[in-house]
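Participant: Quick heads-up: structures coming right below.
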Structure 1
Amino acid sequence: MITRLATTCLRHRRRVLAAWAVVVVLGLALSPGLFDRLSSEAGSVDGTESDRASQLLRAADPQGPEVVAVLDDVPATSPATRAAVERLGSRVAAIEGVEEVLTPWTGLPAGAGPHAEAVGVDGRAVAVSVRVEPTETGWEALDEVESVLRAADAPTVLVGGETLMDSEMDEQAAADLARAELISLPVLLVLLLVLFGGVVAAGLPLVVAATGIAGTLGTLTLLSLVTDVSVYAVNIVTMLGLGLAVDYALLVVSRFREERAAGLDLETAVVATMATAGRTVAFSAATVSAALASLLVFPDDFLRSMGLACLAVVVLDVVAALTLLPALLGVAGHRVRPAPPSRHDRGAFVRLSRLVTRRPLAIALVSAALLAVAAVPFAGARFSEPDERSLPASSESRAVAELASAQFPDSLAEQVTVVAQEEWSEAELAGYVRRLQELPGVADVQPADAPHLTAVRLVPEAGGDEAARAAGIVDAVRSMEAPTPVLVTGDAAELDDYREAIVSRLPWALLVLVLATFVLLYAFTGSVVVPLKALVMNTLSLGATFGALVWVFQEGHLGALVGTEALGSLSITTPVLVFAIAFGLSMDYEVFLLGRIAEEWRATGDNDRAVVVGLQATGRIVTAAALLMVVVFGAFVAGGFSPVKQVGFGLALAVAVDATVVRMLLVPAVMTLMGRANWWSPSWLARPRVAAPAPCPGSAAPAGRARP
């Protein structure tokens, strides 16, 4: 099938190139409107208890977005400050669409002191809060409100709030994407020039990558018309699409150069390349897709949309590799230099293979121990929703939140809200409030205004770990009896509900991933042992990656190298995304290595020789592909958006660990120890009817032996 496809693309190469040019133009034409439709929502599940409570409160008392201004370095008790702030409040209140303006003196008579909660702890800051109507007019008023607040008469004026923070996150995502492309594409070009020694050969992977980026943006734009697409998706999906495009193109172009070096004419070399490297690319895309399909099991719209977007990009990249690349090679392949002669009895990977086969037990134990130790920090992992710390230190929204946290700590306490769908009597409410006040960690309990409902807000005690204290209060409230059934919401409740929803679906996601991976690898090798070993190896590799994420981002070690501080937690969606994507990517290198080992095993029946030849033949291409992937993912670490930075760091590290410690040391060492047992399959299990894996790029036979 792949051979026929390659032949067709060669025969109609100009039509194929024209079709992909249309894809690029459409993708770029659609993309300008993408960022306007992105959602900053992540880490929430519809229909949970906290979600139902929030919906009840919004229905009972609809509220529009809020903008907060902090006027710093002003004497809060000065009559001049009060006069200036009241004039500011009057100007804002006069804007059409503004519903409420709260200042430190709202509702107080002349001469009265300001409300304490709206005055900074040092008496040198005041807060002004503006809420607009929950209507189109209210939303349209936001820009004018922001402009008037910024013109306040104070030495320092910072304007922020949740709505402006969401907007800034969108802008940061777009800026990070542009920066990552600016960093990664030139570096990729230089590396490809070093690998291939020619501009045309180096440029072909970049053409496929650029096509993939344009197609990715167009795909996300189309998806945003039918479902919510997160602001994180643009960066994460683009880094995946760019990495895979370069990876697949590298394999195909490398094999094409080998076929040309063997004396084949251009068209025959293209067809032979696609029959071998093309089959490997197709199988690799299938394994990556199987891992990404596990994201569709989760109830979170963000994870499901991310899974759909990533699957679409994998399909786009593999189709480009199987159709666009043959057409490009048909047009420009005569300008691609054939691969230079290579010796398979010398070099770093020859020495490495000899070391592994001489000391397999020691290497396996040391490698596994290193990965296990690296995974230890993940045992203390904590998770949270993205907050102002997700933005860079230069962000105004972050500055507002941090200044407000320092100056107005009581107003920002993490509250727990309890909602009942019935109106309780005064006696019932008073009794329930007394019992809530007795709970450990509760500083205050305040009835909330919610027409036709009963709502109570609990404020945790200040100091220490307020998030953990709020989580404990949520658990305690949910286990208490109430006059009628209640629902609990708030940040802590939402986080607890989200974690429970993810954990409940995790076994199903793992089942999808494990079964799909097992079936694909069995079809590829004919062994039931090799797929089981691959699953164990991937688990060790990912464990080390998760441990490093905790050590760097949660605990802050080496944070200066990646531009982060000790955040105290990871973004709640990071482990799931990194696990699904990195698991699929690690199978790339598993396929490259196992394909060559299995081929040699079928030819000779000598397991030790198969391991040595496989490691020697694929070492260079796996290392080169991993290096290019690390460049792509690492470029996103240079951005300022912490959740994407975490995913980029995790994927770059996972690829690096997998291509070095796992594929170069642990896998060959374990396969050497297991000997012929690697290839065992029960007699009752039907042998796969899939064609034997073809040699991977770089898999020329050792000196003195003809390549099959």
Structure 2
Amino acid sequence: MYRSTVKFRVLGPVEYHDGENWVPVKAAKQRTLLALLLLNANHLVSAQQLHAELWSDGPSNHVGGLLAGCVWRLRAALGDSAGRTLLTRPAGYQLAVPPEAIDLHRYESLVAAGRAQRAAGNPAGAVESFGAALGLWRGAPLADVALTPSIMAESARLEESRLAVTEANLGVRIALGQHEDVLPELKLLVAQHPLRERLHEHLMTALYRAGQQAEALGTYRDLHHLLADELGIDPSRPLRELQQRILEEDPRLDDGGARQVATASGPREPAESPAAAPSLLPHRPAPLVGRTRELAALVRLLAGGRSAVAIHGLAGSGKSTLAVEAAHAMAGDFPGGRVHVDMRGTRGGPALRPDQAMRLILRAFGTAPEGDDAPAPHTWAGAGGRRALIVLDNVRDADQVQAFLPAPPGCSLLITSRSPMGGMDGLGHLRLGRLTVAASADLLRRSVGRPRVDAEPAATSDLIRSCDHLPFALRLAADRLATRPDWTVADLARHVAEPHQRLDFLACGDVSLRDSLLASLHLLPEEPEEPETPEEPGGPAGAAVTAVKALRRLGLLDLAVVTVAALAVLLDTAEGQAHRIAERLVDAGLVESLAIDRYRVPQSVRALAREIPGPDPGAAEAVQRVVDHYATAAREQTGLTSGAWYRQERAMLNALVTRDRTGTLTESLGRMAAG
């Protein structure tokens, strides 16, 4: 075979080397012809195929002459007028070149070498070969060639090959400890190829090894949402396993074993056979949105051997969803079984007694006592003494779970409650608050669809605010929109923004935000809060105040944030008593503590508070007292450095101005500004 000195490149624009320079083929037909021959180098390409590729309009009386003329001009361009490189065969044409004369063949040889070195345990050699192969690329393959059927197919194959080699190279580099070096490239590639799971796997591993666990889990979350939205599927099993190992802080992710862990052929097996180990959990909820850090913290506590962890927070903040997700994610950590029990402590009806809950748990393990005998405390360890996880959901108070502590060795309790669980040794605490704006929007997109939500950004922001950034309210809003395709986001946002309509529209089927919040009212103490001393100021003769009455007045005051001092003025009582009442509301999951003397009252709670029946003839005067309280504070700030105070209280002051029946606050603010 003739050994041509001409070299060719197809991993980018098609070019040939004339001995001194790389030269493009100027004529489009000749360029396409050369590309077709290079892709089939040293093999015959029939004249019929070349006809079809170059003149797709169909047969012509002149096609044979056109092809021969095109071949002749290409030979002239290559300096091969004798036809020793571009050969004429009886049925067509053949380009005779040594493999090393074409960059594509050199690329494929380097890729094969890199894979062989990786398999032989030589990662440094693999990186060198993969890097050299990728270095041959100059852009899109066959970039300046007409997209005939063969060219399109080969271009797609080559692009896929380059991406696969890039993934392989990144994986080896991560294994060599170059995780921080590859992060910028990985982030760009993930953005360019959002459905490419291997790239997400590498990015998750690199982020985790760079000390960015939350970002690694966020990468998985983003892919999970995208796959669900675009294809209606979940990430592959290797990715799910990698997510769990990141949650567990698996040490193999830090010692170069990440690649093997992430691509295992099957799920991680528990240390012992799971036979007879119960897994009585509710169906796995929809993928968590905006709770990556909380889930990681929860799994870290449980995997670290904490015997009990309690999740508490506002009504509707997603405590049960988080607990069930964590229980599902930790199957390998609790081979003795995982059991969920609804303690029914926030439903308003009779709550589950500890002995009833214990019997349900023992029944799940097949060890319930005969007859009516009460189960012995602390007998709920998993079958055979293996580790077990018990989820006690919707707990009312500490009395419901005290009998379960201390947990048997190696076992754990996961508790959800609107009020914090106090007075129990060794109990870990995790508080859930509101979602971020971005996470709230993501939650809406999952049910409503990205195009519909993103088409109305202002209305989406309004709806998120009216839902207090809380998952339960946002899911109800999303369900309403999903089942009412003729509604716009602005339609629902407009109605939910109206306080007297908010709770009516945040409902879907038999599930409503109003019912969820009403359950919290049952957690409030019925007895009035007694004044600290008979001399303390108050209503008639220092009358006591109930938490329910305080909540009703907070609804009328309608402030997003309230201080202990303002609450004391509103209730006409001492600040100590006002603080205790505020903490009662926090414990019921109705109010959120921002600081020791500052609380946030969600809009939905204020709407519910205004529905609470009962006479309160002094309510209007109570609201005006708060207005006057801030008018006095504004006067005291006049002439002082009042900027910081005003910035902190601006939203509250603007809201109170609209409730000022006497104009005192407006006047005081004007004086403060003038001073």
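Nothing in this text is a laboratory measurement; each read-out follows from the coordinates by a stated rule. Everything numeric here is computed off the predicted structure, so don't read it as measured data. Cβ atoms are built from the backbone, for glycine too; each structure is taken alone.
Participant: When helix-only ellipticity at 222 nm (-39500 (n - 2.57) for each DSSP H run of 4 or more, over all residues; to 500) is calculated, the result is -20000; to which of the structures 1, 2 does this value belong?
Facilitator: The value was obtained from structure 1.
Participant: A further question on this structure: If Cα Rg over 2.2 N^0.38 Å is computed to be 1.11, which of 1, 2 is the source?
Facilitator: Comparing all candidates, it corresponds to 1.
Participant: Here FRET efficiency 1/(1 + (r/R0)^6) of positions 235 and 435 (r between Cβ atoms, R0 = 35 Å, to 0.05) has been calculated and equals 0.15, so which of 1, 2 was it run on?
Facilitator: Among 1, 2, the structure yielding 0.15 for FRET efficiency 1/(1 + (r/R0)^6) of positions 235 and 435 (r between Cβ atoms, R0 = 35 Å, to 0.05) is 1.
Participant: Once distance in nm of label points 7 Å out along Cα→Cβ at positions 339 and 483 is calculated for all of 1, 2, which comes out largest?
Facilitator: Going through 1, 2 one by one, distance in nm of label points 7 Å out along Cα→Cβ at positions 339 and 483 is largest in 1.
Participant: From 1, 2, which structure was relative contact order in percent (Cα under 8 Å, 6 or more apart) = 8 calculated on?
Facilitator: Of the structures listed, the value fits 2.
Participant: Comparing mean count of other Cβ atoms within 10 Å over residues 123-130 across structures 1, 2, which is largest?
Facilitator: Comparing 1, 2, the top value of mean count of other Cβ atoms within 10 Å over residues 123-130 belongs to 1.
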